[in-house]
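Chemist: Take a look at these structures.
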Structure I
Amino acid sequence: MCRNIRTLHNFEPPATADEIAAAALQYVRKISGYQKVPKANTEIFDEAVAEIARITGQLLNTLVATGEPKDREAEKAKARERWKKREARMRQ
């Protein structure tokens with residue numbers, strides 16, 4: 001999976017439309033192999049991103065969470081700590 005696609009389910013506050021669109025964009029880029037979309041494919045690429053964003057929003061609104069919502073700031077702090085540990089290992 002693409003590292004830039006983040007879990008969007010069961011967060012407080014819920015995922016925004018911008019976060020959903022960013023995940024959809026990353027997904028379509030990954031499966032299409034395009035970082036920069038050729039002009040001939042721009043329309044279909046944009047349609048795919050919009051459709052995946054719509055379906056993703058629908059999915060997130062429908063899923064039932066069984067645990068407590070995660071705190072965005074706490075998850076960011078955990079991710080920063082993991083990154084620091086990885087970085088330290090790479091320097092050794």
Structure II
Amino acid sequence: MKISKQEFLIRSGLGQETLVSWLEEQWLIASDSSVEMSFSDIDVARAQLIRDLQETMGVNDAGVGVILHLVDQLYGMRQTLMALQNVVQRPPD
């Protein structure tokens with residue numbers, strides 16, 4: 001489900017300046033439409049993760065970038081493994 005930028009800011013608890021900064025760092029990537037940028041529920045969860053890393057765990061900006069990169073790699077590997085599992089479990093033709 002896509003949500004507007006304003007709804008994203010409300011749900012994530014972020015300020016406008018923080019959002020701009022995180023977009024510049026590419027920690028978040030908005031979906032651009034011809035009308036306005038939008039976000040997903042996954043983006044809200046990712047913003048909450050970033051806030052937890054910074055505020056609760058005290059991770060600095062460089063560390064956040066590394067952690068997000070590793071999370072993205074892990075997610076990609078999970079997708080690849082699920083696809084492989086589907087192929088292996090498919091009955092032979």
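What follows is calculated from the coordinates using simple rules that are stated; it is not laboratory data. These figures come from a predicted structure and were not determined experimentally. Cβ atoms are built from the backbone, for glycine too; each structure is taken alone.
Chemist: Of the structures labelled I, II, which one yields 0.15 when FRET efficiency 1/(1 + (r/R0)^6) of positions 10 and 42 (r between Cβ atoms, R0 = 25 Å, to 0.05) is computed from its coordinates?
Modeler: I
Chemist: Can you tell which of I, II yields 3.4 when distance in nm of label points 7 Å out along Cα→Cβ at positions 18 and 66 is derived from it?
Modeler: It traces back to I.
Chemist: Hey, semi-axes √(5λ) of the Cα gyration tensor in Å derived from one of I, II reads 27, 22, 9; which structure?
Modeler: I
Chemist: Any idea which of I, II comes out highest on relative contact order in percent (Cα under 8 Å, 6 or more apart)?
Modeler: I
Chemist: Work out which structure the value 3.4 belongs to, where distance in nm of label points 7 Å out along Cα→Cβ at positions 50 and 82 was derived from one of I, II.
Modeler: Corresponding structure: I.
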